[in-house]
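Take a look at the structures listed below.
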Structure P
Amino acid sequence: MSENIIKIKITDREGKQHEVEAPTDMNFNLMEICQAAGLPVKGTCGGMALCASCHCYVLSNHELKEPSEDEEDMLDQAFYVEDNSRLGCQIAISNDIDGLEVQLALVDDED
């Protein structure tokens, strides 16, 4: 049913925008949706807010759940953090975020 699908706009690190559809009834988070869309989001820690490889900037004015202490601690250690920084693994996919716009943060990566 279409009310279980939302659209999210994700700008990759090269500036290209991707509009992806995300199911709201499967307990996914933004990191998993980025990975499913083939975007370069590692998610090394498996969504435990321990690696910041899913760091993104929230561009739209959606009201998101406040960052947990674990998320804030990880962002304190991440590179290129801005006021609108969040970890994608901590943003649950729900109807409340339909139309969310995010940009993948740059990564300090030696690979």
Structure Q
Amino acid sequence: MKNRRIMPRIPAILRGAVCMLSLFSITLALILTGLVRAGKTVRANGLSAAEEAVRRSALCCYALEGSYPESYEYLKEHYPPGINETLYAIHYTAVAPSLMPEIAIVRRRSVP
């Protein structure tokens, strides 16, 4: 009696194609995961860079004029920090002419 297999053998070409497809899928998943993580890091660094730019501009105003600006509009007009205001909302509250203002930068939810 012959020993018959119920399922035919998978051809070598098909096995190679399945192996390559699996390898491609794993590589693609790793690349996409890396891109997502890089995007989160860039967003976090963007917030801190924007806040630092506003602080630097306010400090420059203080050094040249002897007082911190009363509003963000004045700061933006005379010492532009270069913030993309479509991406970030700037909350600037002047405390006193000789005290560093309270500065908070928030990322906007939707970009127009």
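Here, each number is a calculation from the coordinates, and none is a lab measurement. Note that the structure is a prediction, hence the values are computed from the model and not measured. Cβ atoms are built from the backbone, for glycine too; each structure is taken alone.
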Among P, Q, which structure scores highest (criterion: distance in nm of label points 7 Å out along Cα→Cβ at positions 21 and 93): Q
At a computed 0.05 (FRET efficiency 1/(1 + (r/R0)^6) of positions 13 and 85 (r between Cβ atoms, R0 = 35 Å, to 0.05)), which of P, Q: Q
Value -0.47, -0.86, -1.08, -1.19, calculated as log10 I(q)/I(0) by the Debye sum over Cα atoms at q = 0.09, 0.17, 0.21, 0.23 Å⁻¹, assigned to which of P, Q: Q
For 20 (relative contact order in percent (Cα under 8 Å, 6 or more apart), calculated) the corresponding structure among P, Q: Q
Among P, Q, structure where Cα extents along the principal axes in Å, for residues 37-100 alone as derived comes to 28, 26, 19: P
Which of P, Q yields 10.0 [mean count of other Cβ atoms within 10 Å over residues 29-36, calculated]: Q
helix-only ellipticity at 222 nm (-39500 (n - 2.57) for each DSSP H run of 4 or more, over all residues; to 500) derived as -19500 - corresponding label from P, Q: Q
